[in-house]
Structure 1
Amino acid sequence: MTIKSFFLAAIILFSFNACAQDKTPVNIEHSYKTIVTELNNPWGFVFLPDGSMIITEKAGELIHFNKGEKSKILGLPKIELLGQGGLMDIELHPNYKDNGWLYISYSSSNDNNDGANTSIMRAKLKNNALTNIEILYKALPNSNRGQHFGSRLEFDNNGYLYFSIGDRGNRDINPQDITKDCGKIYRINDDGTIPKNNPFTNKINAKKAIYSYGHRNPQGMVKHPETGKIWTHEHGPRGGDEINIIESGKNYGWPVISYGINYSGTKFTEITEAPGMEQPIHHWTPSIAPSGMEFITSNIYPNWKGNLLVGSLKFQYLDRCIIKNNKVIKEDRLLDGIGRVRSVRQGPDGYIYVGVENVGIVKIIPNK
């Protein structure tokens, strides 16, 4: 084979593989407008009652965006930047207007500089600075591994706070052991105390905040607008990204069961289901690398109401999932090729806002 024919074959093979992974159709019934510019990695954002935004930059900046202007919010604890770890999600208390509490997830170390793990804090905002800071949960032990901090936050209808912590790259130890942090979904009261009806409060040596286990790296979490159930998605390895509906005390299988394989192409498990382990309601192979998650309830998008939005870091689009009977029956791409989609929210004005790495926060506008 000549050098020219070799490169031609390589190009054809690359094009075939790329096309093979681009099966989700593109939806062109929308446009978008960039609302917040010059953001590197808007890991999470929320809307305050006055319509302004608070945005987390993974590198460790908390930004207040108000009337077109960005300002830095001071007072954050030390953020330990380690691989995928940094300043991550943010959520408002359901009664924020009355109590002013906001909740933040981030990676933290300690005085020994022995790596990092996920922490959950709450604080209040005064004069563009954080006050009344309280650390509600700190996953241990710290690790020098740079992957799988999880870190999405969500409140349910009863005022419980749920958060995710990934397996921290230690799949054979953490996810299936309820005496260890990591690879879990947690549930706490809004002040950090443990609900008495958490599933493992009576288990000796168990981490009492654990609500479900057997997770790899959940970076999407949202409350279903009708059922109130907590939905999550999580990264698989090579293939096997999942959507799950979280139930108390359930085992979601990682790494005993999975629809994925090792990044090298080898298998780490031969099974995709097992007794006592939950099946995902949907899984993606190849992986889309999901991040961010939101249900659409707005009348601005009447044909999309009830649909689930999931960001794709790998393929750089927003995935619109049409749900029927808790199953994804159809998908299409929004914002195709815009960049690595990290976060998504429906704003108080009914529009969908999307955080895109190295772009900013954009608003989806339906075409007339």
Structure 2
Amino acid sequence: MAKQRDPVLDSMRGIGIVLMVLGHAGFPGSGFIYLFHMALFFMLSGWFFSPHTGESAHRLAYFARRKVLTLWLPFVAANTVYTLLTNLFLKLNILTADPRIADLPGNSVTTPVTAKDIIGRTAHWCVFDGGTQLGGAMWFIQALFQISLLYAAIEFLLKKLLRGGDTFIPQGILSGVLLWLGWQAQRAGWNVWGLGIVASCYGLFYLGGVLHRVQHPHGPARGALCCAGAFVALLVLGQLGSVGLADNSYTGPLYLLAASLAGWMLVYEGAHLLALVPAVGGVFSALGRATMPIVILHFLAFKLVTWLGLLATGGESYLLAAFPIYFTGGLWWVAYTAVGLALPLAAGAAWSRIKKVAHRG
């Protein structure tokens, strides 16, 4: 029988994915969001990790196959499709070869691809060597795949060494060592194949497992108080430093842990409070069940807002390629966020229907 999903934990994912899109959409409080929003996903994955995974080679292999299908395959497939569509996107100005695009911070010129380019780049995607611009948010999928397999493999080895004993303390020690190595990698500017991110975020995955052992939701009054306290803590931390896990960038190891824990408390207790309003909690739970299409497609969805904005303002067509967004200030972030969530949700729902029809056939 399929395991029943926890709507509150789905709601936590939903809150996290909304925060991710907000952060990319030019929301004025993006610095605050970046303090914890991606750490939240690593911690949630650690929360769900079963220690039974390391009990046998069979369980480990099953876990690895599942991660290949749910993380590696979407990463490779999405980046390959974006590569295949490069020349079409150039014609539509979703990408551009116009050198003026380089005058916009964070943007670069895109050149047409050949069949040889597509084959070569797909081979690189298979080993997580780079990625496409429109698939830029998938760095997280890569990191989660690497961390999940590494954590499971270490769990298996520790179970063997400890003859099935508790791996909680050794995993914690290893997490601390890797966090220190990730911090050193950041200082040296080293992040080959995203391994600097893996080292830094392995401890966040472990922390999710720790929280699963010790944390329980409070009642509404205490939950609201915890939310308020976590929010204030994050405001203070935001004045002291920053976090940018996509670049393995953070003010320090203890700072990363403090911001991640405060963010977890904010979202964990917040999700339990949202559950008291079923209509609202249900929306976030639905978003939490559709994180993959949103991660993959929201940058592409942003182009609709930019295109409409350029039509309204008479902007030049090459500006459609501005990444991730072109229009900033005012309430543009509202439009980008709404479209960045709605279009991927619609695409995900359509894909699910197609798979169901194919399965019945």
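Nothing in this text is a laboratory measurement; each read-out follows from the coordinates by a stated rule. Nothing here was measured: the structure is a model prediction, and the numbers come from that model. Cβ atoms are built from the backbone, for glycine too; each structure is taken alone.
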Checklist entry - A value of 0.98 was computed for Rg/Rh (Cα atoms, Kirkwood Rh), for residues 169-264 alone; which of 1, 2 is the source structure? => result 1
Checklist outcome for this item: For distance in nm of label points 7 Å out along Cα→Cβ at positions 57 and 281, structure among 1, 2 ranking highest is 2
Next on the checklist: Of the structures labelled 1, 2, one was used to calculate mean count of other Cβ atoms within 10 Å over residues 177-184, giving 22.4. Name it.
Outcome noted: 1
Checklist entry - One of 1, 2 was used to compute FRET efficiency 1/(1 + (r/R0)^6) of positions 25 and 153 (r between Cβ atoms, R0 = 35 Å, to 0.05), and the answer was 0.40. Which one was it? => result 2
Item to check | Comparison of 1, 2 - label where relative contact order in percent (Cα under 8 Å, 6 or more apart) is highest | outcome: 2
Item to check | With helix-only ellipticity at 222 nm (-39500 (n - 2.57) for each DSSP H run of 4 or more, over all residues; to 500) derived as -2000, matching label from 1, 2 | outcome: 1
